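Okay, got some structures for you below.
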Structure I
Amino acid sequence: MKKTKFYSIHEKTGAKIVEFAGYLMPIQYSSIISEHKAVRNSVGVFDVSHMGEIFIRGENAVDLVQFLTVNDASKLYPGRVQYSAMCYPEGGIVDDLLVYMISPDEFLLVVNASNMEKDQQWIIDNNKFGAEIENLSDDYSLLAIQGPNSNNTLQKLLDKELNLEYYHFFRADVAGIDSIVSRTGYTGELGYEVYFKGNENDAEKIWNAVFEAGKEFNIQPVGLAARDSLRLEMGFCLYGNDIDNTTNPLEAGLGWITKLNKGEFIGRDAILKLKAQGLKRKLSAIVSDEKVFPRHGYDLTSGGEKIGVVTSGTVSPVLDKPIALGYVNSEYAAEGSRINFAIRGRETPAYITRLPFVNKN
């Protein structure tokens, strides 16, 4: 098992450590609900150093990124970030990822930890453009500072004004350490990411500086469990649960990042065919007023017949209701449709709603 450069801090803090994507990671520090609410109400900090950082460089770098990803990389410019995905020729999803344009001939792909090696090989295997590919995942550490007070916290540590627009980034010194600072987030809150190279001492320096800066806001460390409940309240997909090689971007609700008119990319022909045929199922938002806990893999039913399956589920700490994402046969996917969670042989009433579950506007 790998350890991030913050691992000794997690141990000292008393975090509950679990194996995740080949790493020993903190799943919670205090309680999932208190950590979740800290992010919703003030500010929380996640160690997400397990994420993968793969650089693509060269004069044809943009051509490779365009060929690999479903979004339109030609719309990027230095300092801009794009949410995207890579697909197989059959239309299934290799991974969802973030694309950072460092310069016209250098891109950073931030990929899911569980897919890091698979993604790297996929990029290498499809590099018909002669681009340089370098996986620097082991060199980079990554902190996510999320919540309404994230700007007030992080600004104290920067050597420039933290005036980033959504899905933008810049280079800055954070607590004196050269970093990439971006504003993307996976919680639905105002939030920033800090990528930096360095050893355990550098990691501890940044961690301590962030927590000192956020002390007045009652800043909290947050584990992967609350990260999951936060992203689910917003309806953000998790690879391995809501999307994988058996799902295509259209049925997963990712049509908005799938630019079918941009030209050739891997999976385009298959996705066009699926679109023309009509979607048989859709990833839908489901909520219930009953006291149940929907889990990944539970059946969804109507009239005693299976009509879908839960991909992610929890009890929302904000709504205090069970919420879930799940693939539902298209005829049942309209907002307001009445369906059921099938839990231990019992059908529990639920209904289709719209995303996000928690409105942050």
Structure II
Amino acid sequence: MIDQDAADAIRTMPKIELHRHLEGSLRLETLLAIALEYQITMPRFDIDGLRPFVQMMPGETRSMTHFLSKFAVLRMFYRSEKIIKRVTAEVVADAAHDNVRYMELRFTPQALNNLIQCTFDQIVGWVCEAAAQAAAENQIQVGLIISMNRHESLEIGEHVLDAAIRYANYGVVGLDLAGREADHKAEPFRSLFARARESGLGVTIHAGEWSGADSVREAVCNLGAARIGHGVRAAEDPELCDLLAERGTVLEVCPTSNYHSGVVSGYDAHPLTTLIQRGVRTTINTDDPLISNITLSDELINVMSFMSLSLAEIKRQQLIAAESAFLKPEARAKLVSQFQAWMNPI
């Protein structure tokens, strides 16, 4: 592990995160309160009783199926407008408490609408409203990325895109394709992401996580992704790494999540340093703070401890994230300038 001074520097350092899922970032205490209020069936009504159902535990299976099973449980908790606004505000506040100064928070309207069955416009509006208010209260800048799942219908994706475009002036900055990558291609969603780009939304695609390098190539070459969610399997294909480096495509890397979901066998097997050495632009992110029981500070400390990245290299990752934010050019330039100023004294 790194020494205490380095760890303290990471925790106090202004940070930026581009890949965090709202649905994977809730507080255990809030989930317990919702379970009690709505009488959600649980073996035990306490934190320790709830934890194994929504968080990866020591000794558990590290696989896509097991990792995603946590999200299936979480879908039982989105019961009202009040709850969705509450959890959104808390996720923003928790990031700010960890000295995250800019965050792009993604969420899946279909997941939040699993029980209440309202319109996607309502869901997106509630998240936009709560995120904006919490951002102002906690001195953090938040952009929202709306996700659709590749294993769900194209019709759902069309409704998601429509809502994203309508709320582009209320905090929505990008569109994401997530879901079961291993057995569902991104190609059917190609026209939706072309329309998203034409509308000025940033495009990020989950790829190269549970499927190989070809999934990353499809996302970049066919769907026009500027950023790739995870993308670590690109390291298996040196030619693809060259393409990513040439295009400046940015990978939103989430090391602890990759370990917990079985993408890699451990930190020592993670290809982050290989990708960096091959000139691929990478950023470091949490993915799901609740499920992996981490903060962004924890993730950066893990990377320094187990992958031997220096503090200077961590700072470089932060600047790449600022340069890759889904903001208008003037706003992005301002963000980069802020992070350059914050990084220099550290």
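Bear in mind these aren't lab numbers, they're just calculated from the coordinates by the rules spelled out. No experiment lies behind these values; they were computed from the predicted model shown. Cβ atoms are built from the backbone, for glycine too; each structure is taken alone.
Worth pointing out:
- Structures I, II were shown, and distance in nm of label points 7 Å out along Cα→Cβ at positions 174 and 198 at 2.2 was computed from II.
- At a computed 17.8 (mean projected area of the Cα convex hull in nm²), which of I, II: I
- If FRET efficiency 1/(1 + (r/R0)^6) of positions 46 and 326 (r between Cβ atoms, R0 = 30 Å, to 0.05) is computed and equals 0.15, the structure in I, II: II
- Structure from which 24.1 was derived, mean count of other Cβ atoms within 10 Å over residues 38-45, options I, II: I
- Top of I, II by distance in nm of label points 7 Å out along Cα→Cβ at positions 6 and 214, largest first: II
- Answer label among I, II for the case where helix-only ellipticity at 222 nm (-39500 (n - 2.57) for each DSSP H run of 4 or more, over all residues; to 500), calculated from the coordinates, equals -6000: I
- Structures compared: I, II; top value of distance in nm of label points 7 Å out along Cα→Cβ at positions 102 and 246, i.e. the largest, recorded for I.
- Structure (I, II) behind the derived value 3.8 of distance in nm of label points 7 Å out along Cα→Cβ at positions 14 and 286: I
- Structure from which 0.65 was derived, FRET efficiency 1/(1 + (r/R0)^6) of positions 70 and 334 (r between Cβ atoms, R0 = 41 Å, to 0.05), options I, II: II
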